[in-house]
Structure P
Amino acid sequence: MEKEEEITTNSALNLALKYHKTGKLNEAELIYKKILEQNLSNSDVWHLLGLIKYQKREYGEAITKISKAIQLKENAVYYGNLGMVYDALGNEEKSIENFEKALRINPYYENAHLAYYNLGVSLKDKGNINEALEKFDKSIELNEDFPEAHFNRSLILLLLGKLKEGWEEYEYRFRKKDSADPRIFNKPKWDGSPLNGKRILIISEQGAGDNIQFIRYLPLIKEKGGYIILECRKNLKRLFEGISCIDELIEKKQNVIPNTEFDCYIHLMSLPRVFGTNLDTIPVKTPYLKANVQLDKEIKEKLNTNNLKIGINWAGNPNHDNDKYRSTNFEKFKFLKQIPGITIFSLQKGEASKQLDAPNIINLEENIKDFADTASIIENLDLVISVDTSIIHLAGAMGKPTWVLLDFMNDWRWLVDRDDTPWYPSMKLFRQKKPGDWDSLFNEVIKDLKNFK
């Protein structure tokens with residue numbers, strides 16, 4: 001009789017697994033529950049039931065079910081998947097705890113690459129970049145075709161200044177689940193060979209600051225004989241109209257391939273890889289962007305002062321993944337009011353501009369429609385002080401003295417342990433000594449500002 005029950009259970013489990021693998025979650029869940037009615041000590045079924053709850057985003061139930069499986073039998077796969085549930089909930093501490101338990105039991109269990117990957121992300125966020133790199137390497141060793149691990153590995157390599165290897169790995173941004181650009185262009189991707197008059201489409205990607213930083217490569221493409229067609233964000237179009245090597249400028253439409261003839265294409269941030277850029281060969285001649293919009297009478301009057309003119313910006317795009325760390329608030333900039341001989345101009349736009357509550361700081365938000373307007377204002381300033389946003393890229397590209405206020409785990413392009421950057425000669429970097437420590441950073445800014453000429 002026992003043998004018959006075992007066969008019946010196995011048949012039911014096999015059917016449930018078939019439903020589960022084909023996405024028929026309700027059907028699978030029903031069978032799992034019926035199996036448990038006959039045998040409450042089946043740890044695999046508790047685990048599988050927990051996975052279904054995870055897939056349905058019923059995370060509390062998922063934790064309960066998988067925890068029950070672990071009570072019955074300690075298993076690396078169970079712990080690993082419990083780690084995934086806590087990760088989905090944003091509970092990093094519990095997530096890491098369970099991934100580590102899984103790897104202690106079996107460092108090669110099914111999906112162990114996900115555990116190593118998640119541990120790597122956590123270590124990277126905490127600034128333990130060498131340890132994070134080891135985890136990403138291990139994740140890739142276990143699953144070579146894992147784009148997310150390759151991409152995160154690229155960010156660390158670039159941060160460490162290992163640009164050549166980093167650019168190669170950075171190409172995995174197109175293969176991730178949330179691809180940097182899911183469009184299919186149906187034309188050859190440019191490999192850096194001579195163009196001899198061919199029409200090359202340069203693809204805009206990511207943020208405005210990225211576009212401003214990498215637009216410096218267009219003259220190198222022109223030297224290859226290319227007819228340059230630039231896809232461009234709307235708020236950058238007037239600014240980029242002043243770049244003489246651009247033959248055609250097309251406004252970017254979300255998920256739409258530009259309606260123009262082209263022979264080949266390349267994404268803007270793939271150009272450093274194509275040109276074999278390392279720290280010593282970054283195209284660094286500035287200014288490579290200039291203001292091409294005349295200031296109106298109102299702004300001229302606002303900028304008419306013999307004081308040191310400083311533009312400030314304290315917050316970036318709130319939708320940016322790292323915005324809660326890289327942005328600060330206007331309160332931190334209030335010290336500037338107490339320094340004699342300076343006039344402060346706010347370049348801040350968006351919701352964060354509402355924080356401005358100092359009448360002696362001049363708010364220019366209404367005068368800024370796009371980056372061409374911002375460039376015209378920056379041209380008439382003496383110094384720009386800002387957190388890591390597109391403003392600092394624009395100021396740096398224009399060769400304007402620019403002070404960048406960086407969070408503890410800064411973006412890859414600012415490298416580590418240096419107060420300058422090979423990308424922009426006119427920039428100075430101020431770094432947090434520990435996560436969230438804006439106060440000591442601003443103390444350094446005050447000290448340097450008193451000596452600024």
Structure Q
Amino acid sequence: MTSDIAFAGATEQARLLAAGEITAPKLLDTYLDRIKRLNPVLRAYRVVLADSARAEAATAQRRLDAGERLPLLGVPVAIKDDVDVAGEVTAMGTGAYGPAKDHDAEVVRRLREAGAVILGKTSVPELCIWPFTESLTFGATRNPWDIERTPGGSSGGSAAAVAAGLAGLALGSDGAGSIRIPSTWCGLFGIKPQRDRVPMAPHDGAWYGLSVNGPIAHTVADAALFLDVTAGTGGFVAAAARPPGRLRIALSTKVPPPLITRVGTPQRRAVHDAGALLSELGHDVVVRDPDYPRSATLTNLLPRYLRGTNDEMSMMPAPQRLEKRTREMARLGGLYSDRQMAAARAAEEGIRARVLSIFDDVDVVVTPGTALGPSRVGAYQRRGAVATLLLVSARVPFQEIFNMTGQPAAVVPWGLDGDGLPLSIQLVGRPSDEATLLSLSAQIEKARPWSQRRPPVG
């Protein structure tokens with residue numbers, strides 16, 4: 001029963017709490033006990049806020065007993081450690097961080113307003129720049145499906161926590177796939193919302209508009225609930241609950257240029273099999289590639305990513321404590337002037353127009369979640385900045401283009417590969433159309449349930 005509660009997800013936990021079938025302190029203790037047992041192996045959390053969480057859970061229970069009802073009242077939620085929590089440092093995977101923050105980030109404030117209990121801050125790679133979660137300061141976060149593998153990054157701690165039953169819901173951020181990559185490799189549903197859908201304050205415009213906040217969850221309903229309470233607009237839970245209607249869907253396994261990489265057989269097969277299922281569900285399915293601009297990654301994304309890293313380093317009180325590889329990345333970012341960054345942002349509209357042209361004829365584009373499975377822990381330990389960037393980009397080429405365009409994209413779990421590791425398909429929607437992605441994802445979830453699958457560690 002304890003294990004079932006830990007994996008139940010935020011929506012079901014909120015229902016159980018409201019019905020009095022479990023108490024907020026008991027639910028929290030379930031997670032704290034599991035964290036005590038499993039976190040030394042997984043390192044999903046950089047810090048667990050046990051004392052403050054117990055106080056918040058006790059308060060939540062008093063409010064529940066008084067008949068108060070809020071969407072997340074008493075539900076424990078994990079926060080990625082690039083997001084401010086009052087009274088805690090925002091370490092960002094490094095020992096170069098500054099003092100504790102005086103105020104919650106706006107997204108954390110909204111989660112608290114909805115009744116959430118803040119469970120802890122999850123591990124990230126240094127300055128959140130890699131799709132693997134390892135740092136010299138805090139060590140390696142491990143994938144609960146195979147502890148010799150990375151959970152992905154940069155929201156690797158958040159994904160490992162949810163996958164292993166150490167949180168029912170977690171906040172992630174995504175500047176080049178950082179929600180979708182670890183959700184894929186940990187067997188979870190993750191969605192990068194439309195840019196500016198979920199507040200980034202006080203870090204508005206992070207990575208020159210590439211980065212957004214969003215959920216990592218067991219179920220589509222859990223992610224929709226997160227969006228309802230954080231986006232300030234509502235309607236996402238309702239969207240996830242209604243049928244999507246008959247959609248026009250394009251399948252594509254083309255790797256956005258200039259990357260040249262091998263897409264694994266299981267990843268290709270997942271897209272093919274998804275097409276067959278979607279046809280059975282009544283959708284019109286075609287094979288068609290988006291018009292990816294050849295130079296967009298080099299001339300637009302890379303400057304924003306590298307200069308964003310440089311900006312992050314410049315805000316660190318002790319930048320000399322950063323790892324050599326991180327400093328190399330930041331120095332590369334320093335080569336881009338303010339004028340060049342303004343030009344990159346101005347060029348975004350042309351990139352968006354070309355990529356979005358496919359949506360004149362289709363409603364959703366389906367791609368592989370990643371090109372390959374997760375790397376082994378320590379695989380890039382002795383690599384320099386450029387070598388690491390080239391190697392990791394070959395594994396995860398399908399995400400970053402949609403950070404440039406700003407449109408929503410979600411990853412839907414799609415079974416296991418030959419090594420027993422999770423893989424996914426990515427659903428890409430029109431600008432501001434999370435509703436269609438949630439509705440379609442929920443339809444797939446009903447046809448191919450995934451939330452009952454548990455990793456070996458958990």
Structure R
Amino acid sequence: MSDKLTILFLPESAHGPTNQCIGLGNLLVDRGHRVVFASESSWAGKLETLGFEERLVDLAEPAPDATEEDAGQFWTDFIAQTAPEFRKSTTEQLETFIRPTYQALIDGAMYCEPALRKIVGDVRPDVLVEDNVVLFPALMTSGAPFVRVVSCNPLEVPGDGVAPRFSGLPQDDAASWQPFRKMFEETHSALWEAFNAWVVEQGAEPLPHLEFMPRNNAANVYVYPEEADYVAERPLDESWHRIDSSVRLTDEDYQLPAEVTDRPEGAALIYVSLGSLGGADVELMQRLVDALAGTPHRCIVSKGPQADRITLAENMVGAATVPQTKVIPQVDLVITHGGNNTTTESLHFGKPMVLLPLFWDQYDNAQRMHELGFGIRLKTYEFTPEQLNGAIDTLLADTGLRTRLDEIGAAIRSRDGLTKGADIIERVGLEHRRRLSD
């Protein structure tokens with residue numbers, strides 16, 4: 001019996017989940033396995049260069065005049081159109097952003113279900129891996145084992161002892177949780193009921209109440225460092241496996257430009273990124289870089305999909321994208337939207353953070369880093385330059401924090417989450433192959 005597996009990944013189209021799966025898939029390819037990505041069509045040609053097979057799907061009817069899109073363009077456009085919603089509270093966003101986002105995800109899952117069933121039938125995977133927040137039933141009904149990857153804050157898996165997901169509420173203020181939970185149920189019950197009914201119609205098992213992904217899977221993998229996790233407050237069963245970080249090895253090396261290497265004594269090097277989706281808010285990005293223009297520090301800016309519309313100051317270098325996992329180790333501090341990849345990668349390399357959350361689990365990550373003392377959360381659309389630069393100076397001056405983060409980063413790196421995640425997927429596939437041969 002050959003130990004070469006066929007592994008099918010289906011990440012949500014945005015860069016965060018796709019990069020998460022790329023990191024895991026790269027290790028599995030290196031081990032000799034066949035790795036196939038069933039990705040949204042805008043990723044065409046971008047995954048094959050990394051050694052993966054591509055089986056592309058559309059999440060909506062292509063426009064008659066459609067042209068080649070940037071990877072993840074569907075969500076870049078969606079976020080740009082809904083950016084005004086990010087100025088609202090997390091409670092208000094349940095109605096005006098979270099529910100429409102779930103609806104868009106569900107619409108995409110429903111649209112591509114026939115095409116995805118054909119892909120699964122053609123590829124005949126030994127194990128299927130989905131990193132998303134809504135289920136694609138075709139991955140659950142093939143007869144092969146299903147692995148769920150959670151590359152967002154662990155509050156994605158709810159529990160009585162933890163703050164509700166998307167809320168950004170403090171872990172030590174349980175009294176504030178119930179009104180948010182009530183609002184979530186009011187705004188999402190009908191949507192969940194319709195989606196769950198459709199999932200069952202496709203032949204999959206019913207979903208947990210008000211959850212859009214199954215828990216009863218061959219394995220569940222989530223990405224979050226032990227030092228920041230919520231396991232004591234929300235225990236998980238043995239099907240759940242934490243990988244403390246998952247830093248992909250596919251990013252190209254990054255040589256620091258002279259403009260940021262040559263800096264005044266005492267000046268720090270800062271990495272600035274609001275993610276591929278947050279970067280679509282040009283007004284916010286410009287306000288952020290303008291607030292940093294007068295500091296002695298130097299900045300490397302990941303400008304995002306609207307890079308040509310953002311003007312950097314003399315103390316900055318940047319591009320639409322930079323190899324983040326090669327940049328973060330070289331900086332002193334990270335300014336981030338609180339996306340799960342950037343948050344966990346910053347801890348992986350022991351860097352303090354200033355957090356400016358916009359949507360989804362970014363509020364939860366920002367609050368978690370703030371309450372644990374690993375960073376400072378600011379109001380994204382209300383911070384002043386003085387507040388931003390004051391937070392930077394506070395974090396840089398805290399030598400005790402820097403020492404603690406250095407130790408945490410070393411511990412996280414020693415646990416090698418990327419290898420652990422690949423091991424879990426490989427083990428599930430090999431066990432399935434052996435059961436079939438018995």
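Here are a few things to note about the model shown:
- Taking distance in nm of label points 7 Å out along Cα→Cβ at positions 293 and 381 as the criterion, the highest value among P, Q, R goes to Q.
- Given 0.10 for FRET efficiency 1/(1 + (r/R0)^6) of positions 205 and 405 (r between Cβ atoms, R0 = 30 Å, to 0.05), calculated: source structure among P, Q, R: R
- Each of the structures P, Q, R was assessed by Kirkwood radius over Cα pairs in Å; the largest value belongs to P.
- Comparison of P, Q, R - label where distance in nm of label points 7 Å out along Cα→Cβ at positions 21 and 365 is highest: P
- Which of P, Q, R yields 29.0 [mean count of other Cβ atoms within 10 Å over residues 117-124, calculated]: Q
Quick note: the coordinates plus some simple rules give every number you see, no bench work behind them. These numbers were taken from a predicted model, which means no experiment stands behind them. Cβ atoms are built from the backbone, for glycine too; each structure is taken alone.
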